[in-house]
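In the part that follows, the structures are each spelled out as structure tokens.
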Structure 1
Amino acid sequence: MIQHIVMWKLKEADKKENAQRIKKDLEALKDVISELEFIQVSFNMDIASQNNFDVILNSQFKSFEDLDIYAKHPEHVKVVEFIKSVVEQRVAIDYEI
């Protein structure tokens, strides 16, 4: 299995609304992309440091090839286009579990 984790620091404008849209749009991909085994999107807690990243994506795939299919899927690409428009920083890691 491949664990794919991404974190984003959002631009200040409409931060909470954009975080909710990212969650809704990404989690909806579970019903569209069969290679996506697990997905969860969560937010930094309001009481936590505001220096933390704002949104985290935790997802799993059976293989790196399945992750690549997900990454290139047209519906995922649409979500990524929105995310890029509201994000100031992104970090990610992919590892085998």
Structure 2
Amino acid sequence: MIPLSWYLTLAAALFVIGLFGALARRNAVGVLMGVELILNAVNINLIAFWRYGNPMQLTGQLFSIFVIAVAAAEAAVGLALIIAIYRIRGTVNLDELDTLKG
């Protein structure tokens, strides 16, 4: 049986990679990919704690399914917004999107 610390280490690594991807990217699609990695790290934590906690209750699996549904909705809405912005502005570079400024 794989120890809990290995799952937590994997989830922490995924979270850090996703956080770096969300904060360091200038492309909007890259930021969305970073957010998806962060949500996948959360799912690994939920399932790992469910497995090592009380596997008779399904709370970890239910929360994980809820996070997957939220991630799918976020990706769909985010990509729709990016496509709409690209049609209007011609770019998805986040530094050039300043229409709300002054």
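Please compute FRET efficiency 1/(1 + (r/R0)^6) of positions 28 and 52 (r between Cβ atoms, R0 = 25 Å, to 0.05) for structures 1, 2 and give me the label with the greatest value.
1
Given that relative contact order in percent (Cα under 8 Å, 6 or more apart), derived from a single structure, equals 27, which label among 1, 2 identifies that structure?
2
Taking 15, 35, 28, 15, 7, 1 as the value of P(r) over Cα pairs in 10 Å bins from 0, in percent derived from one of the structures shown (1, 2), identify that structure.
Value 15, 35, 28, 15, 7, 1 for P(r) over Cα pairs in 10 Å bins from 0, in percent corresponds to 2 out of 1, 2.
For FRET efficiency 1/(1 + (r/R0)^6) of positions 4 and 20 (r between Cβ atoms, R0 = 25 Å, to 0.05), find whichever of 1, 2 sits highest and give me its label.
Of structures 1, 2, the maximum of FRET efficiency 1/(1 + (r/R0)^6) of positions 4 and 20 (r between Cβ atoms, R0 = 25 Å, to 0.05) occurs in 1.
Given -11500 as the derived value for helix-only ellipticity at 222 nm (-39500 (n - 2.57) for each DSSP H run of 4 or more, over all residues; to 500), which of the supplied structures 1, 2 does it correspond to?
Only structure 1 yields this read-out.
Each value in this text was obtained by applying a stated rule to the coordinates, not by laboratory testing. Being a predicted model, the structure only gives us computed values, none of them experimental. Cβ atoms are built from the backbone, for glycine too; each structure is taken alone.
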